[in-house]
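Below you'll find the structures, each written out as structure tokens.
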Structure P
Amino acid sequence: MKLPQSTKNWLTIIGAIIAVINFLLILVLFVLSTILNKQNTNLGLFIYIILPGFMVFGLLLIPIGMFFERRRHRARDESGKSRLPFIDLNDPRHRNAFVIFTISTIILLFFSTLGSFEAYHMTESVEFCGTLCHQVMEPEYTAYQNSPHANVTCVECHVGAGASWYVKSKLSGLHQVYAVTVNNYPRPIETPLHDLRPARETCEKCHWPQKFYSRTLQTNKYFLTDSANSEWDIILQMKTGPEYSGLGFREGIHWHINPAVNIEYISDNDKRENITYVKYTNRATGEVTIYRDANNPVKDSLIAVIQPRTMDCIDCHNRPSHNYNSPPVYFDKALLTGSVSKEIPFIKKVAMGVLRQTFSSKDTALIMIKDSIINYYKTSYNDFYTKNKDLISSSIASMQNAFSQNTFPKMKVTYDVYPEHIGHLESNGCFRCHNDAFKSENGRTITKNCNLCHTIVGQGRPGSMKMTSVRETLDFEHPVDIGTAWKESNCSECHKYLY
């Protein structure tokens, strides 16, 4: 079987060599990865994206070389007439070329379809999103693996269903790949993401509003920084829904996403943390109430040109899968689970003193955590240290592990870089709007009353707790006597810098 004369040129030959070599590499790597069960992101990137790209490049060179070769033949033809290519299956040369082309095309289409299918699933996988750009995505990927959504794939929230958002995500991904390639990306990655798909098209596929009816009891255990690492418990009744489930969204925390209500707001910065204007619309009656912060007024001319944001799930649940806990939070959890021993005197106080430092790298941080704690107990509690070396060493290892899951020095990621808007302990959270400063023209206010969202059912030290019924509430009692200071300022003014 002879190939057409036009294939006998260096450009076509080089293209064929490139295409064949890459095709064989794809087959070999695919077989090896299947037999050895070595499925990983980098290998998949080569099999389904990089090598096919070079193969397609080689295939394109083949007809390009043939085109220029035909032009050279026409230039040497004495008649000088230009003819369009034609196929005559009665001509053995045409027939051979047609058979080769048809068989090659069928094989190529088969493997292209298989490769495209595998490439699609690979680029939609959690591993692709989390490990391809390791340094950039390490904080988000680590936090995701320890989140309540660890079994939900990235694309279910960041892309969702439908071809249009898939295309948008891939176009956005090209820009991100370029930024990583040229090392031109912010550290830390800026949030919030303004091109994120609306929560009602993603979150509410699982967490539909009508699901949130029942109230829940939540027990929070804290540890003080005294020698005994004393415990302090607070039992809250969280008013996620109304007192009577039949009332639906008429009261409770999730009233904010009541389909009969529309809440819009304007923030004076790009972080949605400092809110200056709130607009409430009752869709059933058409009633509109506008609240303004007298301490931080916004001009009408600015309101006219700014597009207010419509409140949805993400305005409170802004870190649903990528939450970074503060040292007091993850250290209390370690004490609660026993991975750090409560029997070590002043362990929380010592740990908070170490963790408040700024570290240049993770390795430096892990060394300083270990050395600082060991030196403290060798100096101040040498007898205890001598008898409990293993206990202190295991507690240090747990502390280092917790630090590694929540702080990433290379990307400058700490808990306060990405504050969580649920609650109000370490960031303003609920108090962004519920601060008594927002007032309407008819005298209404957005109240700061904490009992709107929760009531205190129990509080105190284990064994001597004060308790009440779920239909009543206790007045908050701070575990450390600070007088009435907790009433006069936001919790975050102290707790953000407490450790």
Structure Q
Amino acid sequence: MYLMGIDVGTTATKIILIDVEGHVVASVELPSTLLSQHAAWAEEDANQWWANVCSGVPECIRQAGIHATQIAAVGASGMVPTIVLLDQDGNVLRNSIQQNDARAVEEIEYLRSQTDAADILRRTGSAITQQTIGTKILWLRRHEPWVLEKAAHLMGSYEFIAHRLTGAFHIERNWALESGYFDLYKEDWDDEILKLSTIDRSLLASVHWPSEVIGKVTPEAAALTGLAAGTPVVAGSADHIASSFSSGLKDQGDLLVKLGGAGDIMISLDSILVDERLFLDYHDIPGKYIASGCMASSGSLIKWFRNQFAPQATYAELDAAAESVPAGSDGLVLLPYFLGEKTPIQDPQARGTLVGLTLTHTQAHVYRAVLEGISYGFLHHLQVFAEHGMTPTHARCANGGARSKLWKQVTADVLGIRLEQVADHPGSALGSAFCAGMGVGAFTRWDEIERYIKISTITQPNLENHARYLGLFGLYREIYEALKDKFPRLAK
């Protein structure tokens, strides 16, 4: 028996096959393209995701050397809450609008002016921010009304893949919760916010838990992907939640730092925590929750730096040069707000900023300042957690950036905590594959995920560097506060 996980990521679509004994038996990754036609825009082509699935699934099956009928179930994960709009015939109407898109500045202010912010936060668990789906729908209503006139279905990235596989329409609970439309206590769509956002309930499908089977692979999808017709497909999971779960977050205080294209930091909870500076998510394990921070650009910022200023260098070469730069980059402080910022400042008009440059600074200094700036963003979240009495009891790191010894060390030093690196972690795809297994009875306990988790390295913080970074973090926060009223003027 095998289980398939598909992850729709910002930079790639990843597909894996696992057995039920604790092994990843095949893995395929195909690139996807982040489109940013204007400042603060973030879009992708959903049809490219589906093309990746159609190419990657047969290759994954071939690598594993199995027959498609041996795959017991499929689960997908993806970025949340991405917007995908389909017409009545299931055709994609426009590029997706990504969760880190920050175009809807005026619409955010409009929704805030029409609501009681504290009440909205209490009801939905989410403040009105650049991530709120309603703000982007209002933007479309103003700028691309023809798209909404044709729209028949609204969903996220992984719901789109599940729909293409099964023909069914559904919404997974964390897309619902992070959309800003979902009443946390009634566990239903909030009609007042839907009305303010000009969204009809008919666009939104029923809401399901990650491990619920929502349909089966159709003959048409089977012909395109190589899966067997009739294979069960579950609702799937938000990528950061699937990744957290499959990294071992299960007990109160377990922490995960994801060094990916966006920067995620999550802490496991046994009860609801609502704070406008954080996102609240359902855990993949029923009855538990995850408080999460999501920074709009992290790995994507590192990639931007290399592409623009060191296109011939490898990341390893950049790391090697920056290792010789002392902690604090000789007085450079970077604000990593290159796509605006989500948590914890929730400011779509914030901008990337580099302060302290002199003629003695080199490319290596600036590169290290990029790593440190991202880590200051993570530290800001730890301070918010601490305000609620939440101290990490156990911390791990994962995603592609965890392969960088320097990025891990800078992160551990800034945070002042010990980081365990999850070895060869398939990330969200593993979590979604495990959810698929729970949905069809291949697993009976959520803690069976532990058989897939191995720790490769442990990074201990340098406490001398940590003390230096705490002082610079104070400047980091002061710089933003001093400039935040200037950023809207720059944005214009």
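Rule-based calculations on the coordinates, nothing more; no lab input. For clarity, every value in this text was computed on a predicted model and none was experimentally measured. Cβ atoms are built from the backbone, for glycine too; each structure is taken alone.
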Quiz item: Hey, distance in nm of label points 7 Å out along Cα→Cβ at positions 103 and 455 derived from one of P, Q reads 8.2; which structure?
Solution: P
Quiz item: From which structure (P, Q) was semi-axes √(5λ) of the Cα gyration tensor in Å, for residues 71-278 alone calculated, if the value obtained is 59, 23, 20?
Solution: P
Practice problem: Kindly point out which one of P, Q the value 0.70 was derived from, the read-out being FRET efficiency 1/(1 + (r/R0)^6) of positions 135 and 239 (r between Cβ atoms, R0 = 25 Å, to 0.05). | Solution: Q
Self-check item: Top of P, Q by FRET efficiency 1/(1 + (r/R0)^6) of positions 159 and 415 (r between Cβ atoms, R0 = 25 Å, to 0.05), largest first
Solution: P
Practice problem: Using Cα Rg over 2.2 N^0.38 Å, single out the structure from P, Q with the greatest value. | Solution: P
Practice problem: Figure out for me which of the structures P, Q the number 18.9 belongs to, where mean count of other Cβ atoms within 10 Å over residues 407-414 was derived from the coordinates. | Solution: P
